[in-house]
Structure P
Amino acid sequence: MRLSLPGTAPSGDDRTSYTGYARFALLNVLKVLGLGRGDRVLIPAYICDVVLLPLAELGIEPVYYRVTPDFQVDWESVEAKPGSRAFISVNYFGVSQDFGAIADFCVAHNLVWLNDNAHGFASRAGERSLEEFGDFSFTSFRKVIGSLNGGRVRINSDRFLPLKEEVDRLNAGAPESRQRYVAAATLRTAGIRLRALPDFSDPRGFSEDDIKGYRVDPLALRQLAACDEASIRRSRRGLYQTLELYLLARGRAEMLPIPRLLREGNSPLVLPVVTPNRPTWLELLRSARRRGLDLHTWPSLPAPVLDDGTWGAADLWGRMLYLPLHQDLEAESYLPLLQKVLDAV
């Protein structure tokens, strides 16, 4: 595999720029687009707080919109206020959006379309990669392949392609230390958990304020080159569908999958499940933690969204849980553990 200068695509792809973290890539793209104080960006209220870090650093105002129960854009809540310059859509858990409607809206309102594909490595909409949608598309492949770091931005719009050289320059941040990553990977290989599963029930418990301005690690690029995306997608879809059928067949109202959420070609990061009430939600989290199942909440919502109850995002956060998927997990060992968690509730 040929390695280029930090930030540049190792495969010769002249549209893709690599960096350590997608949030850092977002900051750099906003910079080269010239967005700053006085500008607005449309963004879902159900969003990880780290996505707000680049906006806050540049003085950009977020304008929130609602997502539907199946995590699509709720268009009745979308308003392109004066000063709006960009629209952020999110491929939640690697599930594709109504890309045609988003593209039409952005063209109609002269907005740059920023496709948050952080969860969507190896995910496709039919035959097209989710990274091919949006003027810019941001992907965190580290979330799927387990590398030290690893993010990239793909410039899909020809009119913005001349900006790539400057994006590459900014994406080449400082090197990130491998020490903790290597130690944790060694312990995992030996079957040793470095620390207990955290308590996911606190919506403010995982807030971050680090933009993580690191370059992509060369080892992460080698791990990426060794990936078989089709195999990853096949394994994750298979486990998703097995867990979904298991929950539906047993009629477990404590965890209900969202009907027809997964689209053709999608590679899911997790299986989202809906809980009936807050006590059940909390007991499921506690039961999973006691038994070592990494059942978790997502995302760490921005503080203003939590404080103001913006577009029902906090209520949605308190109903949803996420069953982890990984291409190396086996249903034969997963299902008995999940059954123990459910039986304890």
Structure Q
Amino acid sequence: MNYKIVRLNTSLRTSKTSSVLIIYTGGTLGMAYDDSGALVPFNFGQILEKIPILSNMNIAITVISFPEPIDSSNVSMKHWSDMAYIIYENYDSYDGFVVLHGTDTMAYSASMLSYMLQGLNKPVIFTGAQLPISAMRSDARENLMTSLEIATAKINDEPIVPEVCIFFNHMLLRGNRAKKVQSVHFDAFESENYPPLAESGIVIDYHTAAIRPLESNKKLVNRSKLDNNVMVLKLFPGITDKIMDACFAIEGLKGVVLETYGSGNSPSEKWFMQSLERAIKKGIIILNVSQCNGGRVIQGRYETSKELLSVGVISGADMTTEAAITKLMFLFGQEKTLEDVKSKLMIPLAGEITA
């Protein structure tokens, strides 16, 4: 892949200058209006003209851009592999990493990279914007500058946030706990089942108890093998056995994230449970997550979820759909047996589930 590389000459370089690698994949933050008023990819060689205050930050910044910026709606496993590879190959050269990404699938990408980059001990901050960087009221400047500050933040020469996160609208969230909930407001992301890692105001207030501790004895490993023979099936009143059976009959299907109601409830009709049971007997893993943004699946709390437990549906506890579907893709790519996949679904790989 022919990446475009730009090194920014900030003015305050000293022997204690921090270094950040920005990975630009695409998205609104990296767009600007041309003379005709159309949105075009931004030239990061000119970023100091758009955000002059970057020159006053004691950070050495390198930007690696995808050859062709992608709309985040087109993100694929190949793009996840590219992001993880860039971080892995440049890991020893930078204090932290900032990934500029479209908001629509940012939570999916942040979740997947949290699994792929095992042994991560440096910040990987995903951020983006609701308005282009050249727009007068753009949120891009604040999101980018604060992400750079978080990516280089240290205490006793150790990174404060050694994990994959999303920073947006003054909030730093664990990447695999976040979900996009707004398309027209600046507070686009929330994390209902896990507290924010930090909040930015006059100062950045880090909630250290919520941040994954540094594991200095671990080396970074890039687990890049993935398998996308999975799907999400959202329940709705009126769903039929024909729909269920057609989904489970997809050739090569290995796993299904079943979005149920409330705390993991589903229809209790005989045909519904029989459809699930047939699929599970065929070797398809079914992972139960809630359609609600907050709360958790507790199979067996109500009568309507007891049978899910009995037929072999696995509880996804408090995982988001984004974390659940990417976890299935990751585990099917990494594990050799169905039992290994099942057992690891129920334990946290990167803080995505409350054990």
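Given -10000 as the derived value for helix-only ellipticity at 222 nm (-39500 (n - 2.57) for each DSSP H run of 4 or more, over all residues; to 500), which of the supplied structures P, Q does it correspond to? Source structure: P.
From which structure (P, Q) was percent of Cα pairs over 34 Å apart calculated, if the value obtained is 23?
Details: P: 23; Q: 28.
Answer by label: P.
Upon calculation of distance in nm of label points 7 Å out along Cα→Cβ at positions 21 and 301 from the atomic coordinates, which of the structures P, Q produces 4.2? Of the structures listed, the value fits Q.
Among P, Q, considering only FRET efficiency 1/(1 + (r/R0)^6) of positions 221 and 333 (r between Cβ atoms, R0 = 30 Å, to 0.05), which has the greatest calculated value? List each step's numbers first, then the result.
Values: P: 0.45; Q: 1.00.
Structure Q gives the largest value of FRET efficiency 1/(1 + (r/R0)^6) of positions 221 and 333 (r between Cβ atoms, R0 = 30 Å, to 0.05) among P, Q.
If Cα extents along the principal axes in Å, for residues 29-76 alone is calculated from each of P, Q, which structure is the one that comes out at 35, 30, 15? If you can, show how the numbers build up before the last one.
Working: P: 33, 21, 15; Q: 35, 30, 15.
Label of the originating structure: Q.
Comparing FRET efficiency 1/(1 + (r/R0)^6) of positions 253 and 309 (r between Cβ atoms, R0 = 25 Å, to 0.05) across structures P, Q, the highest figure comes from Q.
As an exercise: relative contact order in percent (Cα under 8 Å, 6 or more apart), calculated from one structure in P, Q, equals 21. Which structure is it? Considering all the candidates, the number was obtained from P.
Taking distance in nm of label points 7 Å out along Cα→Cβ at positions 101 and 269 as the criterion, the highest value among P, Q goes to Q.
Throughout, read-outs are computed from the coordinates displayed, never taken from laboratory work. Computed from a predicted model, the values in this text were never measured in an experiment. Cβ atoms are built from the backbone, for glycine too; each structure is taken alone.
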